[in-house]
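Multiple structures are listed underneath, in structure tokens.
Nothing in this text is a laboratory measurement; each read-out follows from the coordinates by a stated rule. All values reported here derive from a predicted model rather than from experimental measurement.
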Structure I
């Protein structure tokens with residue numbers, strides 16, 4: 001958590017979007033930090049991989065976004 005807070009502080013210096021209350025930058029960075037960024041302490045694995053969550057595909061961001069859209073649709077009842 002402390003590492004991520006430090007990284008966010010570094011990003012905040014150059015990003016104007018963090019001045020906006022409802023920005024997608026912080027949730028996006030949390031996704032990056034937990035699902036895409038390899039961590040040295042985990043021998044190059046991501047936190048998600050350590051928990052058994054494997055994201056497949058060439059573009060991991062696209063895969064996560066598509067899965068989120070499908071889940072949202074399930075929750076709204078558009079897909080059974």
Structure II
């Protein structure tokens with residue numbers, strides 16, 4: 001979170017991270033993300049309870065993303081910045 005807080009350039013791609021900081025990380029980085037940026041998060045099925053707030057956040061279009069859970073491996077949340 002400390003390292004990512006200092007990113008100045010637009011973000012086009014974001015991949016995974018520590019499960020417990022998914023939502024705070026997205027809230028911090030979303031304003032820096034270009035329209036069309038992609039976010040991938042894995043283990044959606046494995047950590048279903050822990051990641052429920054993240055999936056709900058990403059699938060709520062009012063938060064600026066279009067998102068779907070893909071049945072790949074242990075579940076992959078594929079999100080596109082609107």
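Summary table below
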| quantity | calculated |
| --- | --- |
| Identity of the structure behind 1.04 (criterion: Rg/Rh (Cα atoms, Kirkwood Rh), calculated), options I, II | I |
| Parent structure of the calculated result -8000, given that helix-only ellipticity at 222 nm (-39500 (n - 2.57) for each DSSP H run of 4 or more, over all residues; to 500) is the read-out and I, II the choices | II |
| Value 13, calculated as relative contact order in percent (Cα under 8 Å, 6 or more apart), assigned to which of I, II | I |
